[in-house]
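Here, each number is a calculation from the coordinates, and none is a lab measurement. Remember, it's a predicted structure, so these values are computed and weren't measured experimentally. Cβ atoms are built from the backbone, for glycine too; each structure is taken alone.
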Structure P
Amino acid sequence: MTSRLLDDRVVVVSGSTRGIGRAMVELFATEGARVVVNGRNAEEVAAVAGAIPAAVPFPGDLSDLPTITALVELLRSDFGRVDVLVNNAAISRRSALTRVTDEEWEEVIRINLTGPMYLTRAVVPLMKVQGRGVILNVISGAGTHGNAGFSSYGASKGGLVGLTMTWAQELTRFGIRTNALSPSALTDMMRQLPPELLDSMIERLASPEDVALVALSLVSDLGKLINGQIIGAGTPAGR
């Protein structure tokens, strides 16, 4: 039997019931991974996981500390390891700077930035024991180039860039690679852009399945020499 790129590896993808996250878990499973499907809607999680062989459903908000603790306990008890963590879950709110509410700011930062920090902090000890692991942070051109009307989202994704570069330096000695994937794909989040901007770039956008292929190259041994990099997929918004 031909070896697959992710044979016997345990992969967690936060926010994997739709869009890019769903495309990732579907592709990773075909490459031999045992995937953990996550989302905040339990019915959606069950439906996606049920369609993927050997997938494990794990509903819940992975910016919530007790939920993260439960996930780590599951990884230890069911698998005894975790090989890949993809921090993909995110939300976006479109507001002009002067209309950004405190509640919006706190929610976006909590889910998009604090959540990945807490989740990665929790799974890295397992990776250290193994002597290997991969962390992939899904960012956005809003965090590297800006996007008018998306202050909270841009700040959260810019912060995730900083975490990527910091972890790449800090964790490499433990055999753990960290990179960022910056997709421009036609997703529900992308559809929040002004229609005139979206129309001008729609032909250059990648599909979620295209982005998943790039992610596969980064989390598998194909990307074993890649660390501390931002890899684009599709044409960034506004460029």
Structure Q
Amino acid sequence: MQSERILFFEGVGEVSFKRSKRAKRLTIRVKTTSEVTISIPWLVSFAKAEAFVLEKSEWIRFTLAKISEKSEKHTIFNELTEFSTLHHELKLERIEGEKILRKIAHGKILVSIPFTMEVSNKAVQLKIKTAIIDAWRIEAKAILPQRIKVLAEKYGFMFHGLSIKNMKSRWGSCTGRNTINLNLHLVRLPTHLCDYVILHELVHTVHKNHGKYFWENLDTLCGDSKALAKELKNFRLDIW
């Protein structure tokens, strides 16, 4: 039995159909790269899956349009762009050769771009953004471990480990074993909000949910914690 196929639909483009033993129903996935994938339960026919796409084509077109609109608003760096992290400044330079190079040192995020490439090239933009993320990661690893140690000792919390990650949907998290994960993007926040996130996760080492006692404990540490949570919503994890 055929497990995959790709078909073209007017107004939608190419759609990948993939059978899955785990799929319980027909589902559509539209990726940020505008790829459209249909997961098909093993015993469902391709004909039924194709009819499903036609039925949902308006929704797929709407979703693709939203992705396109969002991508057009994304930051595009060029030679005139001024961009700095806490301790690093972005600098773009032109070089001979074929490879895009990057170096983070001495307070600089240096991205070297071949003369043969446009700065707007997707590969160039990705290299620039990756270099900036790496600079934030360096800063986060220098700042966050010390800060959580200070706050934990000050307020009497114990945690069993710390990871610093480039998380897409959370500023932080705490596992059942009291391992704390902090988002490297915390270094982009004002100090009081960075501390709020760290204290939020430290309180989770004692209170595993967001119940009454959790918020009461957090309030004793940072004042009006729900107001800080609301303020935090003004900052986006999706920065580009």
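A few notes on this one:
- Computed 19 for relative contact order in percent (Cα under 8 Å, 6 or more apart) - originating structure among P, Q: P
- Answer label among P, Q for the case where percent of Cα pairs over 34 Å apart, calculated from the coordinates, equals 42: Q
- Among P, Q, structure where distance in nm of label points 7 Å out along Cα→Cβ at positions 29 and 173 as derived comes to 4.0: P
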